[in-house]
Structures are given as C-alpha cells and as structure tokens.
Structure 1
Amino acid sequence: MANAATVGISLRDMYLFNKGSLFHSYRTFGAHPIRLADEYGVRFTVWAPNARNVCVVGDFNEWQGARHGMERIGETGVWSLFVPNLEPGTVYKYEIHASTGARQLKADPYAFQSELRPDTGSVVSDAFHYEWEDGDWQRRKQEMSPYHEKMLIYEVHLSSWRNRGKELFWTYEEMADGLVGYAAEMGYTHIELLPVTEHPLDMSWGYQVTGYYAATSRFGTPAQLMYLIDRCHQAGIGVILDWVPGHFCKDDHGLRLFDGTPIYEGADWKRAEKPLWGTLAFDFGRTEVQSFLISNAIYWMDVFHIDGLRVDAVASMIDLHFDKPPEMLTYNNFGGTENIDAIRFLKRLNETVFHYYPDALMIAEDSSAWPAVTSPTYMGGLGFNFKWNMGWMNDMLRYMALDPSERMRHHNLITFSLVYAFSENFVLPLSHDEVVHGKRSLLNKMSGSYEQKFAQLRLFYGYWMTHPGKKLLFMGGEWGQFDEWKYDEALDWMLLDYPKHGAMHDYVKALNGAYGELPSLWERDCDPGGFEWIDVHNAAQSVIVFMRRGHGEQDFSVIVCNFSNRHYPEYRIGVPVPGQYRTVLHSDAAQYGGSLSNASETISSAAAAWHGRPCSLVLDLPPLSFQLLAFSAGDHGPSGRFSALHGLT
C-alpha cells in the first residue's frame, strides 16, 4: 500500500471523498502534471475499490500495465501512481484487474480531455492554467439577482449550429468568432450548450456521457472551450451547460462495471437500468458517487467559469418507476416510489453549488408535478433556483396546433398556466426536444396556410415573450426553421434569403430587443404582482389582454393577443391610468411579414371605463396578431427608449 504523502495526496481528502464531501475531488483525482520530489511528471489517481490490481497504460509503456502498477492508498479504495517525465498530451487508460481475474481497459472517470471519437483514450491535460479576461463579467454577476434580471437563453447544439459538412465541425474558437457575435446582436442574454461533456455517439447529442470532466474533443481542446466561454462573458453573455447526472452510457471504456463491479451504478439492476435510453442510473446513495457528481458541477463553474447548469431529466431521477416496465418496479423503504437517495443528492448538490457560487443558475428540467423544486432546501424544497415550465409548453403547443375555429372551446390552454405561474421560478422552454422525432418544427406545428403559419408563430412568440417566466429558444427557431432539427447537418441558414423567413428573423430580433428594454417584462417574473389580467374570459373571440408590471408605479406594459382568424377593427380594452400608450411591437407589421404598412402609433386613452378599469383604448386587432404597448409617462417614461430602437414614431 502506498503512503498518500509520497504522491502528494491528503489522507483528509481521501476521508472526505469516502464520506461524499470532497467537493473539489478533481484537484486530487485524474491525471495531474505536477513536480514531485524534484521530478516533473504526472500523478494518476483513480477510485476502484474492488479491483485486485490497477495499472496505468499508454504509448509511454507500450500499453503494458506491468510496468506501471498503481498502489492502493490504505482502505480508501483509491489507487495512485506518479510517473516521471510524462507531459500533457499523453494518452492513457487504466488497466483494471477485477477480483474475478478479468482484465479491462477503462478511460479515466476524471479525465480532463479525451481522444477524438472513435478513439476512447484519456489525455493528460494542463487545462487548469487558462488566463481569463472575464473579470468585469464576474463582478457584474455578483451584483445581479437572476430573479429580477432579464434572461433570454439561446439553446445551441455546437455540431449543427454551423459546420462545413457531415462531421466537419466548427472549432470552439470558430464558435467564439461566429456564435458569440450573433447571439449578442440578436439580444440573447445567455447561451445554453447541449452537453459538451465527452460522449461516444454523435446522435446522442451529448446526453449519453462517458467523460464527465472532459469537454468533447469534437470541437477542440479544453482551453479552446474556455476561450469560447471567455468571449461570451466579454460580450455580456452568460453560459449555461446542459448537465446529465441522471444516467450514463454503457460503453465498455466508461463507468459501467468500472472495477469489475457496479460501483457507479449500484448493484440492484432494477434501479440501475434505464431501459428507455439503454443507459444506467447513478447510485445516488453511494457517498463516493456523490463526491464525483457534486465535484463535477463545481468543476465546470470553477475551471470553466460556467454560469449555471440545466440539470437534465430530474423527473427520471426522483421517481423509481419512471419509464420502468412492471418487472422492474421497486419501492423505497417506506413503500413509496420516490427515490429518496436521488432527492437527498439533489438537495445536497444545490446546497453545495450555492455555497461556493451564490450567483449560479441551477435549472431543473423536470416534467413532473413534484412540489417546491425551486424552494430552498431548508423549506423542504429541492433547492434549484429555476425550473422548466413543461406544462405551459405542452398546453401552448397543443393550442397553437388547433384550427382557430376550434380555439374557443380550448381557451383554458392559454390561461391555465397563470394559475400556477408563481408556484415555482419558471423558465419557458422552446427547446430542441420539441423539434425532433416527428414532432415537427415550431413553424410547422402552427395550423393553417403557409402565410398563417408565420402569423401564428409571430403571435405565439409574442405571448411567450410577455408571459411571466424566463425564456429559452432553440437555435433555428428565430427564423422559423421549417424542417425538424437535424443533429448531423447545419441549420438551414439559406432560409434567411427567403422573405418570410428573413422577416421572421427581423421580428424575433425586434421582440428580443423589446424584451431587453422593457423591465416590466422581467423584473417581477417570480412575483404575482408583476402580472395582471385585463381580460381573461373572452373565449368566444379567442382574445386575451393582460399587463406586466415592473418595480416602478408607471412601469407597465399592456399585451393584446388575438388567437382567432377574425378581424376586430374596433376592440376596446381597459387600461389602469389615462395617458398615452405607445405600440412597441406589432406582429402584423409589414416589415415582419404581416399586412400593416403603418403599425406604429401612439394611442390616447378614452375616459370610458372598461374591463373594470377607469379608462380604455380602442385598438384594431388583425387576425392572429400580437400587440405590445407601453405606457408613456412623458419624455422620461419607459416608452422613450423605443422610438429609436424599433423605428416607432
């Protein structure tokens, strides 16, 4: 057995790792170039508690494990070895000798870089020494509260945003030059990257991981990903990483049966197997697995300056019966179906992340009705600060697919979300999951003719942008991608040359700009006082009218949505105060593909009371249209910002 000190490892760290509390375990585990006893080399450290023997192999020893056998550190289940004269760039694996005598080669669970697939070796990386230039961003972030700030997320799959052909990917650096400027110009506040952790299969989109600590080599090196994130921050754009703690893939070089036994997935096959995806679930009750996963969340924020994590498939983690056939059903110790270990893990994960990074974003992708997902753990919640609103998304996409003549009978689909809109801190997602597997693109989900599809998508986007909650849009949606998302092809950028798609792109840019400039649309997203219905009951005409309020008394916006295919030329709506109301954005404006050549106007209120308000406006409501109006309190009022931004007079 090795003396931990001889390889520069703290026994206290080993104790904390075994107890599930070593939250920076990546500083110890993996392959670290270090100087030890006046020699420069690489220290390798791996957890394999049930192995008979572990060796490090690679080109440096002709893949002969006998030359570099690792030594066990006490009874910790950890093995370590310092190999002098190795450099960053060295390819290696662990040769695991199981207790049965079987021998297998495994990639390093803590590898900071991997070979480009289909090769599966781990690569010694010097990724911890990047010189960051995002100090201003980090300081600003500490001063902001995400609940009261605008959050407009652009969801991006790097392989297919832009490329030069099948498997001819742009590099992280090329994305820094192309993607960052585009996102900033379009007004997005954050970019969310589909998992960039190492994965063997392109068509998994990154959701079946083999290297949780390795940025995929498809697009370059870890330092190049850091450069991309750095450039985002310098442009004022946050970066969110899709993170997948719910399951991992079964590839032989990965975590499955890592030391010949199920140490990451747990021994109960009924709980370990994820039959829907052909993957394995982590054993969330095992303390070393907790150290591994919680450290991984911290790692992306610490080493890569990631601003937050969108935690994938929370519902599948907390429900023992999720997508399980009858023969695989299990129950917890109390006879219930809740995965108590996973619930405890998620609470501890969020507590730890917010301890080290109080300004982090922890966003749950949760399709269940589990309560208090975004409540603090000390109040019994899971401790996330945001959750995807899957209910709103499903209801609205169902509603928009209806023929307008049918909508009067389904009015509740557009209004029900406000019953629970403030029960959690929500993100409204229009994500990649809604535009694949035969679900059709967002544009093609809309009912009606070719022209009506565009009108309906503009209307839908307007309602989405003004509904309480932060926002997320998958790439291509901003110009009305007509085909479904194709993971192995670039987006259809040529559509921007077609008038309807180009106009849609202009509309989304204008809508994003209006959102960013109107605090009433985001300052009180998580506060019921930030929303007020003006007219919720007009199912017969499929029209809704509501207000969004900011912190200022006169900082409010009025939103009118006509979901019918009928024209209402003199439609009266109640407003709370007399004065001037400026049309900030009209979805039927000709410049956005609509029919109105002059949709810009300032409207004076009339003294006639309406909708329980002391005064009212009379509007022209074209079919399938959205209008956003801002109250004008004079030259210094909120609307003064918009005449220059949107060309409104």
Structure 2
Amino acid sequence: MTILHVAVTGSDRADGSAEAPFRTITRAAQAALPGDTVSVHEGVYREWVNPPRGGTADAPITYQAAVDPDGRFEPVTISGAEVVTDWRPHPGAEGRVWVTQVSNALFGDRNPYAERIGGDWFFDRVNTWHTGEVYLDGRSMYESLTLAGVEHPEVTPDSFDPEGSLLTWYAEVGDDVTTIWANFGGVDPAAHEIEINARTFVFWPAATGIDHITVRGFTLTKAATQWAPPTALQEGLIGPHWSKGWVIEDNTITDSKNVGVSLGKEAGTGQNEWTAGADGAKGGTQREREVIQRALVLGGPAAGEPQPWHRDHIGSHTVRRNTIRDCEQAGVVGHLGAAFSTIADNHISRIHVKRQWHGAEVAGIKLHAAIDTVISGNTIHHTHRALWLDWQAQGTLVRRNVFYASTAEDFMVEVCHGPYLVDSNLFLSPWAVKDMSSGGAYVHNYVAGRIANCTEHQRYTPYHVPHATAVYGVSNILGGDDRFYNNVFVGGRTTGEPDGPDGDDEPALASFWSGAIDMDGVPGRATFTPTPVGTSQYDAYPTAQEYPNEPGSDLAGPRLPVWIEGNLYAEGAEPFRAEPTALVVDTSPVRVEVIDADAGTIRVVVSHAGDVDVVTPVTTARLGTSYQAEMPYTNPDGSDLDLSTDFCGTPRDQVVPGPFAVSTTEARVLPAPGPVGRR
C-alpha cells in the first residue's frame, strides 16, 4: 500500500514519492493500485480525473487532499474550467462588452459551447442553452441567446439573483475557434479571474465498474455536465459511473452546469429513450420501465461490459459531509445506481437558482429507485425542491434532515409503493410534502408547511422483492397505505417562507397555490389541492376499520387505509377527521427558526414540553407492512427500526410528538453540516 504524492511543483516523469511528486492527479491515477492513497498537495489542478481502475472493499483506492501538520486538509481545487486572459473590448460597447476567441482544441471531443442542453423531461426544447459557462471571479454568469442580450442585458425574471443575471455571455462556434462575448458589469476582465467551462467531468471514470474509490477533502468545481434524466447516462461533476462502493466525503462540490454528484445510470440501458424514440409512440413511463428491465440483464462475456443492476455490482455508495451548491439541476442525482447507499450530513444549497430553464429532474437530491437508501442529517435549502424520491423508494430511510426555503416543496415522493420511513425531519418551507405515493410512514417530524396528496391511476411503476433489485410487480398509485405518528404540525406563517415581492408579510409563493395545482413533470390529471397545515388532506381516505367497506373502481381499486395517531396540531393546523388521539393546542411547544439562511444555521426552541401528552412509541411491529411490496418497515439490513433517540441523538425517555426529546425549556443552535476540514 503506497502513498503517491501530487504537487503543482511536481513532474509526471517523477516517481510520485514525497520527494519527487507527480504533477497531475491523472498521472497518479494511472499508477494507483488497490490499497494505495493519492495525496494531493495545495494548489489548483485543471484536469479531468478519469481513474482507470478501482480498488476492493478491503483495499479501496483513496484520493484525498494532503493533510498538513495541524491535521487539516491542504486547500486543493480540481477544476473543469480554464482561465482566459485574452479579452478585448467589443467595438461600440464602450467597455461594457468584451470578446475573446478560444481554440476548439481546448475542448477535445465535446465543445460545451456547441453542446445543447436537452434530453428526456427537459422542458425548454426551443431555446439553445449550452453546457458551457463563463465565470467572473468564480461566480457563474448567465448565458444569452443573442449578442444583443449581452450588449443590453435584461434581468432573468425568476433568478434568485436578479442583479447578477445582468452578467451575461454569448458564444458562436466556428470550425477552429469559439468566440465568446461577455458583459462583466463594467469591470475590466484583466483585473479579475475569468474562467470558461472546458471539461464535462472533474472526477469521473470513463469506464463502468471502477469500484471502491474514496474521494476526500477537495474542492471540485466547474463542469460542463449534460442534463441527467433517469432514461439517459446521468452525468455528474463527480460520480462512480455505474460502479460500487464509492465514498465521496468532506468535499466542496460547486458549479456543475447540471448535476454535482451523480450516482446514476449508465448509457447502455438507454439514452434519452423517450425523446429519441423513432416515432415518439411510447411515453416516458413505458420507456423508463424498459430501462429498468434492461438494467437487470446487463452484462455479457466481453470484458468491461456494464454489470447488471444488482447489489453485488452497483450502488452501496457513501456521500457524506460535503458542501454541494450552485448546480442548476441537482446537487445529487441517481437512477438505479443510488440503491443501498447512504447520503448523510451534507449541506446542499443554491440548486436551480439561476432559473433560465427548467425540467422535471430538479431538486437538491433527486433519486429514482432509492432501494434501501439512507438519506440522513442533510441540510437542504434555497432549492426548487429539496428532496425528490421518484419511483421505487422502497426500504428508504429519510431521517433527521433540515429542509427550508424550497420554492416548490421540501419533499416530493412520486409513484412509489414503499415502504419508506420519514422520521425526525424539520420541514420548514411553505409546502412540506407532496405525496403521490403509498406506503409512507411519517414519524416524529416537525412540519410547518402544507401537505398535499393525490393518486396516480395512469402510471404503473415497479416494486421490488425486499432488499433486492428484482422486480416483484407493478401497480398504479391507489393512494393511502400511509402512517402519520407522533408528528408536530404548526400552522400560521412558516419559518422558511420568504416575504412577498414588496417586502410585505404576504407569502411570495402564495400565487403558486391558489387552487388545484399541476405538479411539474407529471400528467395533468394528477393535481394537488391545498388544505391547511396538518393531516386533513387525508380526510377522504378510510381508516383501517372503514377500509373493508370502501368502494373502488375496477381500474383503480379501493383507496387504501391510513393510520394517523399521536400527532400534535398547533396554531391552526388541522387533524385528520378520524384521528383518535389528536392533540390540538394553541401554541406549539417547539419552535424552529432559521437564523442564518445562507449558512444553513437554525435555532430550536422547546418550551413547556411538560404540558404535552406522552404518546405511544413507534416500532417496526407497530408500522406493519406496506400493501404492495408486503414488506415491513426496517433498516436496510432487515433489522428492526430503533426510534428511541431524537433529532440530536438524545434518548426519548418519555415519548412526545415531534423530533425533540426534552422535558425542560431550552434553546439550541444547530449549524449546517458539511466538510469537517480536519482528519
């Protein structure tokens, strides 16, 4: 087991020792064998790290920033961008617009200023947005579709940064050079660092099956990634590319054009099957079902062919303690490849904040087929949608996360059959949950936003043999089969809600939710109708006692029952019509406040908890089994759940509603997670 050193003062003709380090991480990757560590010293490395081999479960190959004498990571940046210094004033623009020409040889096989963003479930099929980008002192600018938009920029209406959206660029690609015009807001580019996207990936194996790699302690930034739907190769700034056992930890991951971390699908099972279909006769749902079936039978006699979707070959990744921000599609994405993985203690923010285009794969975390995946301890804010589980969330645990400042909702769960557990989370946005699934268990959460529910009778999606990828069956979404136990629902003005456009007290998002609303990316018959905060959204569903007499059509079947008990409703929140033990109070015993929105810091205030009734503990046995998969609510290894500790790990000596187990008044400040900076 060897330590290979890399330094900006090194040489790729050296031997990689501490005394004679390599110059590039790529050279070290060529030399690294299972069990080796590539130690990268302080500096900026402008390269695509394409590891040619992986390690083993017992001897992974580790790439990490070097550790200084104080035990801290040295500052190491790996970038997919290149610096451009040859900027000249654009004639007639009076110093407002500058122009440069870049040799197309810089970009290799994929010129990001010629590559148009697109694919399945990408909505903007008219405009020609590209995977390229221009950065002013590390800040991404806004693409213009015309040179006039650079000469006379206009504010992007939905941008989180209206003033910043006036910093625009436009490109034209010729046979030999790419010409880029940019409006830097009146500053001289010679006095600033100007970068452009030059590479699709930062840390990504070109081959599949590069298993057991650890990436630790870097800043990974600026990649020209393509849109990543579930029916195509899901590119990311960093990702394992259909492999097993990667650990991505303690990094700062920023400024991917689309996706920061991809745990998703490779290309052989389909490449934009819906939009690329010969005649478009098959819809996206059918194409996605075909992709899943192909994934299950991948592989062949030839060496290097992608392995089938099975836990022996794919998934089981760990993504933890990273800061992920400024990606326009998703912080973390994955179809199939995220199964059996853990995504924990990450700080994810500023996802889809430029708002020049949109699609149905946009979220802080967007996963399809998150089988036995644990999503815990993350803080996700200032996104379109914080967490989106789409298709086949089975055995999934969503635990102790903090969500706020979502412009759609904190949690969307779409056409899944469960079982999935959502416990001890803080939902602080105006809309907490949109539920188009069945088989969910919501336990000990703090919910300050509305819940919306609807069925989906048009789409039939798979469910699986417990703890495996094998398909057990397919079904539409009947609705129900949900459990809500021991949650706190707080009505009134929600903590994470922005002011109105004029700074008044009216919610800025209220106009989005004045009636029954179509959810972006799903058929128009699937609509969500707002109700007050609480569980009254489920009033149309039967209880377990009422269920045997519930009528249903031959197409949809009967609506499934719900179990709702032990919840506390405060400040106008409304309970389910038949909840036997609803606790309705005027003032919430728990108040969660965002005190530093950008940093992700919150304050929790718990008061007069002694006045709250003790409720029944929740266990695997009490939760029962999900209707379709006929599977109990357990840990990924099949063991019983342990819900005996609260959001902070404190034992629940007496079980009360909500995420916090306390018996006296107290206030706590909880910082956002992220890279630890020390090993």
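Where a number appears in this text, it was derived from the coordinates with a stated rule and is not lab data. Quick caveat: nothing in here was measured; it's all calculated off a predicted structure. Cβ atoms are built from the backbone, for glycine too; each structure is taken alone.
Largest in distance in nm of label points 7 Å out along Cα→Cβ at positions 259 and 587 among the labelled structures 1, 2 is structure 1. State the single structure among 1, 2 that was used to calculate helix-only ellipticity at 222 nm (-39500 (n - 2.57) for each DSSP H run of 4 or more, over all residues; to 500), giving -1000. That value comes from structure 2.
When distance in nm of label points 7 Å out along Cα→Cβ at positions 387 and 571 is calculated, the result is 2.2; to which of the structures 1, 2 does this value belong? The value was obtained from structure 2.
A value of 0.15 for FRET efficiency 1/(1 + (r/R0)^6) of positions 467 and 595 (r between Cβ atoms, R0 = 30 Å, to 0.05), calculated from one of 1, 2, originates in structure 2. When log10 I(q)/I(0) by the Debye sum over Cα atoms at q = 0.11, 0.12 Å⁻¹, for residues 83-426 alone is calculated, the result is -0.70, -0.83; to which of the structures 1, 2 does this value belong? Label of the originating structure: 2.
Work out the source of 23.2 here, i.e. which of 1, 2 gives that when mean count of other Cβ atoms within 10 Å over residues 579-586 is computed. Considering all the candidates, the number was obtained from 1. Quick check: 53, 39, 37 is what I get for Cα extents along the principal axes in Å, for residues 339-538 alone, calculated from one of 1, 2. Which structure matches? The structure behind it is 2. Given a computed value of 25.2, 79 for Rg and Dmax of the Cα atoms in Å, which structure among 1, 2 does it belong to? Of the options listed, only 2 reproduces it.
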